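Bear in mind these aren't lab numbers, they're just calculated from the coordinates by the rules spelled out. From a predicted model like this one, the values you see are computed outputs, not experimental measurements. Cβ atoms are built from the backbone, for glycine too; each structure is taken alone.
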Structure I
Amino acid sequence: MKIEIVYSNRKTLALHVRDGAVFVRAPHQTPKPLIESFVKEKEQWIMKHLDAYEPAGFTWEQPSLKVFGMTYPITYHASAKFEIQLEEDTLILRYPTSWSVDRLERMVILHFKDLLEKQLDALVTHYALALGIQVPQYKIRKYKRIHGRCNRGGELAFNTYLFHENHRFIEYVVLHECAHILEFNHSAAFYAIIEKQMPDYKYVIKERKGR
């Protein structure tokens, strides 16, 4: 297990697991044995988070893929045309053998991006009407860590990799970004808007974090 130590002017040790990597934030001059002891004490917590890490996107011949909250084993088949099917809890991927790995990966992502866009179209329209705002324009882009964003002009963007998330969490992300058009902050007033439309939003977030 590789640990990256980041020294700063902070006063205490802190541990973060992000993107499958482990980071320790430590005060300057912290003895190495003290850091090692701190990591050892938190080893069970670290392994739990590392085990839960799932890289975003799709890579050639990975054994499974998470789609809208469900993880499906993948079976690969040579075919004359590209096709993706869900059959008996298995994702069947058919593809021309003449395709490059890069092309296949792009086409799989594009397939699920298109399915995601259909959901986003309906949800953005729904929450715009519910909040009494004009239906905003949005884009779908690849981001490393954020699920969505709203700029000061009221334009929205959503992460391509939202297709990994369950439908309820996607709904929360859309509501969150639409609410920013009314409250461009994370104030109590902002979350009051969220709660009015989705009373169980805290559970939705907690369920996503706890998976």
Structure II
Amino acid sequence: MSAIRVALVDDQALFRAGIRMLVESQDDLVFAGDAADGRAAVALAARSRPDVMLMDVRMPQLDGIAATERILAEAAHEGREPPRVLVLTTFDLDENAARAIRAGASGFVLKDADPEFLLAAIRTVHRGNAVIAANATRDLIAHASRGSGRRPAPPAWDDLTPREREIFALAAKGLSNAEIAAAEFLGEATVKTHLSRVLGKLGLRDRVQLVVFAYEHDLPAG
């Protein structure tokens, strides 16, 4: 299997140097370049074709959200495989990180996460799965359950059956399929089927988008 090509976008030179050293210490990862702002990130993605991009949210020239949108849009326009974008954030709960996921990012991690967690996150998103920062799922739902006056649930929410809403709430709390199966006395295959239907009805890509959807629409955590 070929090594995973990792690119980094962050406006802090010391942080970029540290991440580069970390990536280059791994046999299965290759450092594919770095950029200090969003505009340079778009050019880097087109030039280096990384598999995974670590993307800071707050940057000069073009922020990480807009850069992510452009990078994914250009890849789609050119008919090539887009990089998986992993957002870097300073806060457990960052609305900008949530917006980046809506823009197409595969998840987000904290900048001060343990190196092993970051490396695992890179490998996880490269496999096509989503990653969300530790404790962030709980924090997102805690905010959502306070009634923050966000957007009302869209009409598609009404299309969910009572059982699907139960599955939604448990998935939004960060429970795995096995944990949901145990809580609801269901088989894991049944949970997977329900979750797939929930994502399809709501037009969501994965569990991370599900968590953000719950946060943005003040939906109950079950």
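Taking distance in nm of label points 7 Å out along Cα→Cβ at positions 69 and 173 as the criterion, the top structure among I, II is II, with the largest value. Kindly point out which one of I, II the value -15000 was derived from, the read-out being helix-only ellipticity at 222 nm (-39500 (n - 2.57) for each DSSP H run of 4 or more, over all residues; to 500). Here the read-out was taken from II.
Determine which structure produced the value 18.1 for Kirkwood radius over Cα pairs in Å, calculated from the coordinates; the candidates are I, II. It must be structure II, since only it matches. With respect to FRET efficiency 1/(1 + (r/R0)^6) of positions 157 and 197 (r between Cβ atoms, R0 = 25 Å, to 0.05), the largest value across structures I, II is given by II.
Using the calculated result 0.20 for FRET efficiency 1/(1 + (r/R0)^6) of positions 21 and 189 (r between Cβ atoms, R0 = 35 Å, to 0.05), pick out the matching structure from I, II. Derived from the structure labelled II.
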